[in-house]
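Coordinate-derived values only; no laboratory data. Small disclaimer: the values here were computed from a predicted structure and weren't measured.
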Structure P
Amino acid sequence: MISKWYAGLMKEQMQPDEALDDFTRKLIAGKTTEEDKIRAIFHFVAREIRYVAVELGPYTMKPHPASDVFKKRYGDCKDKTTLLLTMLKTAGIEGRPALVPKDPEALDEAAPSMSYFNHVIAVVPKKDGTRYWLDATNKVGVIDSVPFLVPSRVLLINEDGSYSFLKTPDLDDSRDFTDLTQMIHVNESGDAGIEYIYSSHGKWAEVERKFLFPQRIQDQEKAFGL
């Protein structure tokens, strides 16, 4: 089963060096909750590690060592996920990689192969039984959002090589929505003006932020209250 093979690859590459350990501990210093630690680590990996795919030789499947990704400040989805999981582990938080199929409809769960998958994310269990779904390639993502607009079946790989197929969450209409308000103002002389207020929330706000991504992240945070 590919899960045992891939678990071995991840374990081999999730070995932090002193520089990565020290950086992680400084990054989460003063963060008192697990959520705050996860947010700090996720934002660093998603925003400060460039997405660059160098898929040569064994690294078409195998992630680069977490310490190398940290040092070079770039990597593809599996590299960034490896770094994210390594930093979380240093913070005392256990997460797992999940392989995402390129075509969920074509995925044969009885006999999956690596050819079915083209993306990797991290999954971190919460104490209430729900999960954080962390896509480290998403520079405008937040930790409490669903990973995809369209749900997908993913292959969650445990440290011992066991596995399970999970369905990522659906959009939540109570938090993932857009809203358009139209107000018509008529003065005493009969002149009228129309004011439109368009607002996006949750996952749909993330879609809007992608259009603004060339703008500095810090400015986006101020604009969107992140």
Structure Q
Amino acid sequence: MKGPQTTEKAQGTPLLRYRIPVGEAEGQLEVKNSVFIGTAGHAADVEAAQAFIQRVREAYPDANHHAWAYRLTPGPQALIGSSDDGEPGGTAGRPMLAILEGSGLVEVVVVGTRYFGGIKLGTGGLVRAYSAAAREALQSLPTQELVLHRLARITIDYSLYGTLQYTLPRYGVRIEDEQFTENVTLVLVVPYDRTEQVAALLREWTNGQIALEEMWFEERYQPAAARVE
């Protein structure tokens, strides 16, 4: 699974991991006869987020408001969006966006659906209600952690192949591709925070013939491999 491109934090350090939704969830509450429904799910890009919002609108066509917010990428330059959908400015979309930002999730969208109950809630009441609807949805939203990995292509002797197959998974390394000719060519997917350790092991096992630092060709976010003990 590929996530967003590598995101640099303000200090220049790569963001090593983040969480995304892997399903959908809904939460509901009633405030002074108004019913608020929070619906949260996954959206990889703006188009997917808008499609999710439209789908919720169609699920509750007689609701008075469908405020929404999304947070699609991590970091200080995150791709975000929100709408109050007719509620007083700043009382619906922005409070839900604040809940998303506080959750740490990315590639996430939430819609706050309101059925007006005849009693005005005021600015503070609306902020609290929409925030609570978003929070309720997130509490039951299934998520998955994505971890930054680096990919390298190495060529080894057959005599080393069995050792790598057995040992690398202990460091969370996946062998993504294998080609067998006169030698064995492997594509390794290495957790970013294990790259130095794995590079040192390969140097030791190959008597310095493999310098992993010179063989990286891609970075990507994907679920962490289960480490074998």
Structure R
Amino acid sequence: MAGPKADAAEAKIQWLQRPKSNSPQYFPAVASAVQASKGEGATFQSFDDIMNQVLADYRDAEDTKSIGEYLMLYEVSLGKTMLAKGVQSFYISPPLDVEATPYFLKANKLGVIAKTEFNEAKTVRLKVQPGELSSEVPFANRRATTTFDTSNLAAGNYKLFAEALDAENKLLAKTDAQFIKPSPPDWWTMDLGKEPVVPEPWTPIEADNEQAKDFDRN
């Protein structure tokens, strides 16, 4: 005689995607949230509040084929008993990714990092438009870095185009990234407030090698 039928475990899975992401962010965000929500230097935000802000960047995923970071949220239960629950993350990289980091204010430079999934990629061809800035940089371990001098680049909107090439200059992949060069802020270009003038009724501090004197106090 057969005994009672055992309940089968039930699994629930939800897929989320953060599209157009340059790198995996979920688990670094978890570590940051843990650090920020406990200890002597803790903020007033709870771990759940911080993670809800992180998850706000993710959307339900119809499939897992597009470029971006994915989360698999899973729950395994047996009747009313939770057996397992967690999150797994994985990242689908683009064939070629380029990042433009501005250092305009003092250095007048644009830092560029290009990363490719092609082992056969030898160089990346870079060009800023509008303008004449261009360069071809070799890959090392599928990564290329360079900087552009932007001192002659006017304020405005720009696009950085990148092409990954093999040893025979065959195009393997291409992409682009936008950046903005703003006008220098007034506090950087104006001399107001820099002159050593003490307005009345205050008087300048008198100082020598041994002491300073102000308002008859040494």
Given 47, 27, 23 for Cα extents along the principal axes in Å, for residues 16-143 alone, calculated: source structure among P, Q, R | Q
To which of P, Q, R does the computed value 1.38 (Rg/Rh (Cα atoms, Kirkwood Rh), for residues 96-159 alone) belong?
-> Q
P, Q, R: which one has Rg/Rh (Cα atoms, Kirkwood Rh), as calculated, at 1.21?
-> R
